[in-house]
1. Of the structures labelled I, II, one was used to calculate distance in nm of label points 7 Å out along Cα→Cβ at positions 52 and 116, giving 2.0. Name it.
2. Of the structures labelled I, II, one was used to calculate mean count of other Cβ atoms within 10 Å over residues 108-115, giving 12.5. Name it.
3. Computing percent of Cα pairs over 29 Å apart for each of I, II, which one ends up highest?
4. Work out the source of -16000 here, i.e. which of I, II gives that when helix-only ellipticity at 222 nm (-39500 (n - 2.57) for each DSSP H run of 4 or more, over all residues; to 500) is computed.
5. Taking FRET efficiency 1/(1 + (r/R0)^6) of positions 132 and 196 (r between Cβ atoms, R0 = 25 Å, to 0.05) as the quantity of interest, name the structure among I, II where it is greatest.
Structure I
Amino acid sequence: MIKKENLDKTSAWPFVEAKKMLRERKTFIEKKGKITLQTGYGPSGLPHIGTFGEVARTSMMVNALNQISDFPTEIITFSDDMDGLRKIPDNVPNQKLLNDNLHKPLTQVPDPFEKFNSFGEHNNEMLKNFLESFKFKYKFQSSTLLYKSGFFNPTLKIILENYEEIMNIIIPTLGKERKQTYSPFLPICPDSGHVLEIPVLEIDKEKSRIVFNNNGKKLEVSI
């Protein structure tokens, strides 16, 4: 443990941010009884130094919190493995296989290394091995598993209930082309299996239903 007099004087950023968090989120932290920090990862390619940096910086925060607080802490490393494959990495085999599955969720894209059930699963496993080689302490979460389990449904309904307010905040920040198609919901095309970025035609908050314009065809999705 670091001596208290040194903790009081330090200007190292993890301690500055940890103190700020404890001060500004005091009520929330006390209610929850623990501090959870999360780092995100897009498994569209192999882990690299940027991936390391994400978890390393978060671990620095946890270490600082453990020095100045008695609250339990945890790090969640979240994999956005429901994202569509937008670009083919240069450093993987079977490029044609990936090209044939562009825009599909990463956990629906075949593994070009032929080791796991999908490209997303392959990269998730590489990530876990990578982090464990540096002895990081973390809890891994897959967006695919959480979406399929219904874990996000309450949050999706909150977004739907506040759809107009969210759009009013986001739309002014977007370019002209993206404004035409932006939605906080990304449906999956039932025909192609692609993750779509398409405009909303209609929402039914009571029935938790969204109707999208999929190239002139109505695509209805329920939460």
Structure II
Amino acid sequence: MATIFARTIIIYAVLLIAVRVMGKRQVGELEVSELIITFLLSELAVLPLSSVGLPLTHGVIPVILLISAEVIFSYLTSKIPFVRRIMLGKPSVIIRKGKLDLKELSRLRISAAELMSELRLKGVATVDEVYYAIVEDNGQLSVFKKEDGGDGIAHFVVSDGRISDEAIRDAEIERRDVEEILKKKRTAVTDVFLMSVDDGGNVNIIMKERSKKGK
């Protein structure tokens, strides 16, 4: 009994630390890799508890390895766009400026009934009310109504010092436009943390902390 009690406390502590390292998210907001690791952690935690004869390290070491891998992949996805696209995919715009993208819906295998069900959950009665609808990386649907559209959504044309050609296309501008804006502000691309351009042409730039201190 004492052995089971001790094992339970140790496994609980290890899992608590693991969850803390992964960060706070609701289940529906987990990325695919995080969801897989969550399932694996639950399975690994059961092994040392259900089999007392099994060394405790058989449960603890795999947990540590999984969390280490998750931390490494999280860092890589935040720094390398190519790795992020492979690991997490990218948001998909299914309604852009009030126009439904049937090709993208087909690619995502979303039926008309599923789309309407998701829109109703967002308080939208018809597609005509929607200005933008985006399927995010985690599968959640973001909806922006026409009445709240204003200047549309922000397209992040620069992220962590890198220009995004895909975001530039979405913003319907050209790469030289971004470079010209930064040139006028006497700012290097590498010093920019985020730069967004919305459908109305409004620009917002957030500098990296080290760049702020240097200016």
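What follows is calculated from the coordinates using simple rules that are stated; it is not laboratory data. No experiment lies behind these values; they were computed from the predicted model shown. Cβ atoms are built from the backbone, for glycine too; each structure is taken alone.
1. Corresponding structure: I.
2. The correct label is II.
3. The maximum falls on structure II.
4. So the calculation was done on II.
5. Checked I, II; max of FRET efficiency 1/(1 + (r/R0)^6) of positions 132 and 196 (r between Cβ atoms, R0 = 25 Å, to 0.05) sits with II.
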